[in-house]
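Down below are the structures I want you to see.
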Structure P
Amino acid sequence: MAKVSVEQALAKAKSHIKKGELAEAQTLYATILQAFPNNKKAQQALATLGGGQQSAAEQGPPQAVIDQLISLYNQGKLAVVVEQAKELTEQYPTSCVLWNILGVANKGLNKIDEATNAFRKVTQLNPNYADGYSNLGVALGDQDQLDEAIRAYEKAINLQPNFHEAHNNMGTVLRRKGQLEQAINSYKKAISIKPNYIEAHNNLGVALAKKNNLREAIASYQQALSLKPDYAEVYSNMGIAFKDQGKLEEAIEAYNKALTIKPDYAEVYSNMGIALKDQGKLEEAIEAHNKALAIKPDSAEAYSNMGNALQEQGQLEGAIEAYNKALTIKPDYANAYSNMGNALKDQGKLEEAIEAYNKALAIKPDYVEAHHNMSFACLSVKNFEQGFEKHEWRWKTKQFKTQYLKTKKPTWSGETRQRVLVWAEQGIGDEIMFSSIIPEIYATSSKVLVKCDKRLIPLFERSFSDDITYYSRDANVSEDEYDFHIPMGSLPLTFRKSLDSFKNSASGFLKCDMARAERIKGQLSHEPGKKLVGISWKTKSLLRNSSTRNINLADLARALDNSKTQLVCLQYGDVSDEISAVKRDFGIDVIQFDKVDNKYDIDGLASLILACDQIVSTTNVTVHLAGALGVKVTALLPFAPRWIWGDGSESFLYESVIPIKQKYHHNWNNVLASLRSNSYNLF
């Protein structure tokens, strides 16, 4: 045997070892030693493998038998492979290659327990076989034995540090455990070893997206697509990332590319339905979910997403039916229980909603959205203590964009005679609502500092104790100035534990510039004898179902127009086109008082409200401001109002608010009829 042939034989034997083909390696080393008895490499390797004379059972099956099993596997005849491999392991019980084939075939048949046992046998027979540990890690991951899977991958990587597949697979297990930073590092290691590793680029994108690093995630997906342009799964993942960025058109474009490559991709149709729902294209969304279900009738996710689209349409019974179908398919589907809770809450079935949320949380105790949504149901049934406790989950929801204050000072939880920084973190309407508690925390503290929307500072300075210090929301407040801090929306945890706790502020707690209000009243041009009715008709809030609070200006103006009234615009933003259209189409004048900017001059808006005789508004800043001023205001409520209106028949936050609620979802007819008939003695 020539020297080069010896080296080739040694290399081939080493390859057999790597594949777990120990018998083949032993045979080859023995052959080398027959020709070259003093070859140290062959002597050492054979000794390591327990060489010497072997029986046929110890040598393993002939290569032709192995080749036949592999051929059957490649033909998809997995059950035949399992049957034959089982028989052969009885004849050749120490053949790693046989046990490995048996494990791979069982995994292909989704017989994960059998696959795991086979891969364990491989690692017992050859503790130095990296591929065996990697395969074992995959099987353990399928069994949700994530910690043990990680240990298997670590052994594989210790044996073979540049094992790119093991790094990638370990990243996936780490990602499933929520250890995103470690997962990202594993994927990056796999890519550093094999830069064109398409799956690792895709998986890195998924982990980055879960960490909300959406731009980096999209870059990873684009890298994967540069290597494999027809990778439907990557387009699907990219669509999800674009959707989470709020780029709905780009998301739908990515989904369409995925479907061009893979027309029967049910998950993509369902995800496209989500994006279409977010665009307000509800019929198209439902059609997309139906396509998903036509391809995959047992998709619990598609039914749940369909339920969300139906719920958005106000078809609550249909939505609940869809959620029930999802739960029939997947009884432990926490998301479907949570979504059902939302639908039941929107139906006004609050106790049933709470029960649904509890079922979601029994399955997934750390389910952020279920905790957060349940908070509103609890508050609506006046379980304020639990409701405000669960409201703290807002910080973990994707929808809540405010960053928690970065400070070394502790959060205030009732300590007395301390310097406390109260900082706003929600919309201006909620700032007004929660500011009712400022006098109460002031009474328990040695000093109070308030960070709030700068538009509210003039009102707050006039309304509360004059030794409170105010800052705009974006101001930096030195930590030397305070001992404790608390988000404004967390004040109710201490001060609003019962219905009675709202009474002190319910009659009004803000004071406007009365002199300015008198001047405005004199400047409002209207016919003598007519009552000035201030109106506001929409919100731009990003809270769930906020659009259901909006009413068409033309409908509202026509319902209020009579010989006794003059309408005054209290709506913020540029609404000139809407007001001009009402004048053009119906001959109704709505005064726009241009000396007050209703959006940026909130103190001026307060005076404008006081200048009016009556206020009629949907539930936006205007209602909060009027109620906080103690001004009589008729609040137009959607069918499923926010918790602050209870069941829609009361106003425990503001005594001066008269609520009128829709009788049916997305239908203002009964509310408008009440306004036209003046059944609430508005004028």
Structure Q
Amino acid sequence: MNGKIKGVVGLLAMVLAGCNPTQARSSSSGSVSLSKDDALVYAADTDNGTLNVIDPKSKSVVASVKVGDSPFRVTVGSDDTIFVANRGSLDISVIRRGDWKESSRIALGAEPVGMQISQDDKTLYVVTSTTTDKAEVGSLTAIDTTSFQAKASTVVGNEPRGLALVGDRAIISLFKQGELVEVDTRSMQVASNGMEQRPIYNMANASKLNGTTTGVVAPSSFRFRSLTDVVATPDGSRVFVPAVLAREDAIGRLPSAGGYYGGGGPCSIGAVASAGVLTLSVKGNASPTQTALEPKVDDLTKCLSSGSTDSNSDWPTTTIAPRLSTGTGSAAEPIQGPTVAAIDPTGSWLFVVNRESSNVAVMPTDRRDGADLQYSSTGNSVRNTINVGNGVHSSGADGIAIAKDGTTAYVYNQFHHTLDVLTTGNNGQDKGPDSQIQVTATIAVTTNPSSIDDNLSAGRGMFFDAVDQQLSAAGTNVSCATCHLEGTDDQHVWGFPDGERQTPSLAGRHLLATAPYHWSGEFSDIKTFMNHTITERMGGSGLSTTSAVNQIAGYIESLPTPYNPYLKALPADQVARGALAFTKAGCAACHLSTGGVQAYTNNLNKDVGTLISVGNEVDNGYVLTADNGAPGLNVPSLLNVARTGPYLHSGAESNLEARVNDGNGQHGDVAALSAQEKADLVAYLKTL
């Protein structure tokens, strides 16, 4: 293509290809979508609970429509009916163009996180993170767009999130588990559950799993997580999934720079948690019970010694990293927190919005080499990055839409409540990769509601910031949210210097009432703990003021408890019996209320028979001691434990039933409980 972005002439390309652009839909994802004629931009504002209608030509807000709580995604039918997924109120708002008011509300009973409309406009497919009665699995529901009644529903795995429709398949990402599930939309039956054989994981770690790595001692393996979105090319031949690549093997104490989260990334690119994108080809002849997806994923354990993958592969590199600044050799803005994506009308260019670095990465969908790329020097296929959010880090960018003519894109900065307009430079004339696409306008859409003051806003910004070198070193570029996804957990067990440690959830757990901190319990106050995390782990220079510490802590305290369907689904009498079993087994000795707060922890260290120390030292020289002077781990909160599996500090127990039935006598006297009492105890735990 000689360096030209096909999206610059997207409309012409579609006409030449025989497509009718008036029938095509704009490519969009996340909090942003476009009207049928691309004249209006629809942006869901999570803080204010509104759908904002924006005229990009006049740079004005046409209307602000009150919808449900915490709107998350927007999609638009070809008849200009607008659907808004409201995570907080567990429903979907329906709005008709021109009415600018909510015309209907579709109740779901679980939080909607993925949403797409069928090509014929007859069915709205919705993914919910849980079902109405279980927290461990989510669902896909088909809703009639005329009656707004559910036609069918099926369970699709743990914490599902992104959704793409390709032919007769719904392709769904599992947010924390890093795999995909396929559902045949004709029968609403699961056609392929990626977790059964873990094809993506096996391909990414093939050389290590097969024992064929060369030139590398004990190469790391990597796991995909934070799969927030799934997007398909216009012809349905390929699917792309933004992801974070998390290292599984032991992390060294302190490298020369960057904290011990720095370095050790896939293919020697990035850090222990790096941005990536999964590519999958779609097979058109798959049977209803067979997988239609063929992963196109780099072997991340083969390229560690060379730092590069196969340049001839016809898909973007699995690891995505920034281009080098032209003529300087220095790194450009980092890429972290891939959240949503869109594909230009020609199907040739993938746009990935990165929330934690507040930029958009652009890469070809079908190659990784060429005169317009820097594969040979960077090992990745990003053509350029565009900073959004007025260059201020952590703008909360979480939505993108590309117009059908391919010359304009829109990105919504959720934390700043602004819409960035991205256009091709010089009226569509190519002037080189670094000037090809730029932000040409920023439209102020709304402001923070009164519930979000300056301190809370600042704390949120820092929590999601992977660029500010006070928080994370250059080259490391991780944020608090890189591991604590949306303030919760990532279901990942990290190989820290003191042993395996699972990421704990933060949301709704009364952080400030649960000192000391860390699994080791060695940090007596929040300031000491944050300083350790930022300087020694993330490699940042450290927060300059106590107020900054308080702002981050205040934001964490404000995080709501994730939705728990068990609060309504489980019988009250069984939960009451479970509370008695909780006391009978001695659970309350450690998991109890403290300081007037129902946090279900006594804030002490305890040896429950699961701790494996590394020599005589644990966690950077601190010795872990229980209340009796023996080694132990800090007692975690049980709040919202139903959605924080797997369990124990090492993630050794996959579910609460296993944890209760595998009791060893040191971790509660569950042997004293009958089978029924154990079942009641599990029910009680699921409602905390």
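Values in this text are rule-based calculations from the coordinates and carry no lab data. Everything quoted here is computed from the prediction, not taken from an experiment. Cβ atoms are built from the backbone, for glycine too; each structure is taken alone.
Taking distance in nm of label points 7 Å out along Cα→Cβ at positions 83 and 419 as the measure, the highest value among P, Q is held by P. Tell me which structure, out of P, Q, gives -17500 once helix-only ellipticity at 222 nm (-39500 (n - 2.57) for each DSSP H run of 4 or more, over all residues; to 500) is calculated. Answer by label: P.
For distance in nm of label points 7 Å out along Cα→Cβ at positions 139 and 515, which structure out of P, Q has the highest calculated value?
With respect to distance in nm of label points 7 Å out along Cα→Cβ at positions 139 and 515, the highest-scoring structure among P, Q is P.
As an exercise: percent of Cα pairs over 34 Å apart, calculated from one structure in P, Q, equals 44. Which structure is it? For percent of Cα pairs over 34 Å apart, the value 44 is produced by structure Q.
When relative contact order in percent (Cα under 8 Å, 6 or more apart) is calculated for each of the structures P, Q, the largest result comes from Q.
Computing Kirkwood radius over Cα pairs in Å, for residues 403-466 alone gives 12.6 for which of P, Q? Going label by label, the one that fits is P.
Identify the structure, out of P, Q, from whose coordinates mean count of other Cβ atoms within 10 Å over residues 107-114 was calculated to give 15.2. Going through each structure in turn, the value belongs to P.
When semi-axes √(5λ) of the Cα gyration tensor in Å, for residues 179-498 alone is computed for each of P, Q, the one that comes out at 42, 27, 17 is P.
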